[in-house]
Structure I
């Protein structure tokens, strides 16, 4: 087993390399790695630093979906649990967006405890990225749409970490106040 600090550092390094040049939705040209760092930070805080595999999976949760990295590669480089968590958080990008969204809502309650936490942290980060001080009508519509959908997904993920549940609720309140 890889020592915890090394596991997290290796996950961050791989995520940065594989997502190099990708931009984040919602915040102009902000590097995509900022999203992964935020998700990992939320998970580290929620677990009080006690779950290195969860934090590593936070760094890697979009790797399979966005970069073509395989489950087997993640299992070999990190652990079976990190790979499994990444797989659980991977959407089937061959499906239309509406179907991917529907599946996230339906599948959320069936996910492992760790995957549920990653999903909540992901939604906190993505809602936050969509909040602007002076939003256009399109940005307001996107924020309202995404937040409403995220609430449905997170409804099936709640209960595993009170701090993260509260963080999500606070972000939803902030989003709705900005509409």
Structure II
């Protein structure tokens, strides 16, 4: 026996943002979750590559030549890579813990925060890796410049461009 919803089509229409989509709240949450999973896949791949790169550095013969600043930067990057990995995997764990508990809205909301936190860690990680590599290869000033330029590029491409491209600035956060 199927259960009828107590919501009317008018209620559903009012609950949806006027974005041209004809979807229920559940369909919207499912779509948002699937879009987040795609974003996480891309982020996790990049994070895993950077983490693998960092973990191999300590076993290279030249690692002993690093000065204390470079070792400190390296250790900070390993910590950041670990945090980014944990944050990037957290939505999967969250979904497993709340699977079939009618908590999709909470899963999507928390996963959104986790994904944004992952991106912050990845931004710091990418900037830090640029700093470390240029510092080791060319010198301290080049490292600071490279790390700063990487951070600036990330800010422009990840924040400024999307903000400028948003068709409805100031609209609600519902997507």
Structure III
């Protein structure tokens, strides 16, 4: 089992997948990790729609993004939604807080998938077609699309990335 820091430092966005199917058990583990993300008052505002090993539906969803050429080759897509019924006008900044919680849930998903040997990519560009995604997945209008995550086995092992030195990103140290 990888350490948390190892998973964080080694994880990469994957945009090339081989044909190996993703198991339902792996998806359950990934969603369990998401479900344990922090959320204000433990409201857990996230909801998920899973498309697994369904090439026809994946092709339809992939047609809604400019990245269709690689998204259509993933064996699993997980649409992540904000349950807008959980928004309470009495709680200041509730939308922002829920959005942050969903970001944490997605990060948990990416790290859990990496630990399982799966590659992922967080797709935000598809949000412009939120209504069409919801319609294809048959989900309620109470659910706001926050991201679609591709999940599969990477066909590449040499993925590299770089980051700024942390000193470039620290604006204050008191």
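Every number in this text was worked out from the coordinates using simple rules, so none of it is lab data. From a predicted model like this one, the values you see are computed outputs, not experimental measurements. Cβ atoms are built from the backbone, for glycine too; each structure is taken alone.
Numbers below:
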quantity	calculated
At a computed 1.16 (Cα Rg over 2.2 N^0.38 Å, for residues 84-123 alone), which of I, II, III	II
With distance in nm of label points 7 Å out along Cα→Cβ at positions 20 and 76 derived as 4.5, matching label from I, II, III	II
If P(r) over Cα pairs in 5 Å bins from 0, in percent is computed and equals 1, 7, 13, 15, 15, 13, 10, 8, 6, 4, 3, 2, 1, 1, 0, the structure in I, II, III	II
Parent structure of the calculated result 15.5, given that mean count of other Cβ atoms within 10 Å over residues 100-107 is the read-out and I, II, III the choices	I
Origin of the value -21500, where helix-only ellipticity at 222 nm (-39500 (n - 2.57) for each DSSP H run of 4 or more, over all residues; to 500) was derived from one of I, II, III	I
Label whose coordinates, when mean count of other Cβ atoms within 10 Å over residues 60-67 is calculated, return 21.9 (choices I, II, III)	I
